[in-house]
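Bear in mind these aren't lab numbers, they're just calculated from the coordinates by the rules spelled out. Predicted model only: the values in this text are computed from it and were never measured. Cβ atoms are built from the backbone, for glycine too; each structure is taken alone.
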Structure P
């Protein structure tokens, strides 16, 4: 997915366990049914990466920094799904450094938020999908600019509550155990940003 025209890159984590929500991010009012309807009406953009299970974001965080993206906001909201059940959404927004505008209040919390985001990405792998959306400034669409939304759902824990790795048995194609002992569970894919392209790799 080409990235050289992306003014904003958003990471949107959705999950059911409220204990995962970092206390460092600001909390919005819970989504109302009317706000849910309005959100559904908005265009979801062009699907650029189809849903892929068991993706790690850790390397992507480093790639964002190296590519000159800066975290400019982070917030949490309790939202409604299509069946009106609640879920938790934590949203981290990154902007190209030359366009970044950051409040003094957010700047004082940003290092803590960065650490909490890295914790979210260390503790679990996710189902990832990505959309390319138009970029708007002051309500006007900016030609040649885009906003990329990376949606992370279906959390797969890699660490237990005590911080120890989740252990699993490796198996062959017929489901028989391999090896003498279980091994740490690992992600199958890594989201990467290299040479202005967002992609999935197995390394």
Structure Q
């Protein structure tokens, strides 16, 4: 059996508890809206990290010295796994979730599963093949209750999926640039 961590929508911050879960997996698959190379470097599965670009993985939203990485990230990919292929897309088409699931099943009929992100809402749809999977948000942006991922156990005969959602946790905000003095903060806020 191969153990695969499915995650998405980190937007520049990977919850360290999700990183710990990934470390116990063979492969990590990120379905876009990564937010920077720090996230990719924080993923330490036993074998490999596979990632695609999301609609927010654009040069103006990534640190300048990391933008060259975007050139190497595809918009979608197919991952051969024991028992079938996993298609990885971001899924940012402006359609309903039900329409998106139908569209993925039409577009990728030979896949065992399709994993996508974008909505930040965890979803497991095994009503037909391919399965349609959304791991939820693995960072701190719009986690809807806490950071989440999916853990896939795949073998030649069967696949099993486990949903993980961790309790929300407050993390300090990351401040970039020089800190303003108290007086300039009061002026900026109109006090």
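Side notes on the structure shown:
- In this comparison of P, Q, the computed figure 18.4 for Kirkwood radius over Cα pairs in Å is attributed to P.
- Given 1.8 for distance in nm of label points 7 Å out along Cα→Cβ at positions 51 and 155, calculated: source structure among P, Q: P
- Label whose coordinates, when relative contact order in percent (Cα under 8 Å, 6 or more apart) is calculated, return 32 (choices P, Q): P
- Rg and Dmax of the Cα atoms in Å, for residues 67-114 alone derived as 12.6, 35 - corresponding label from P, Q: Q
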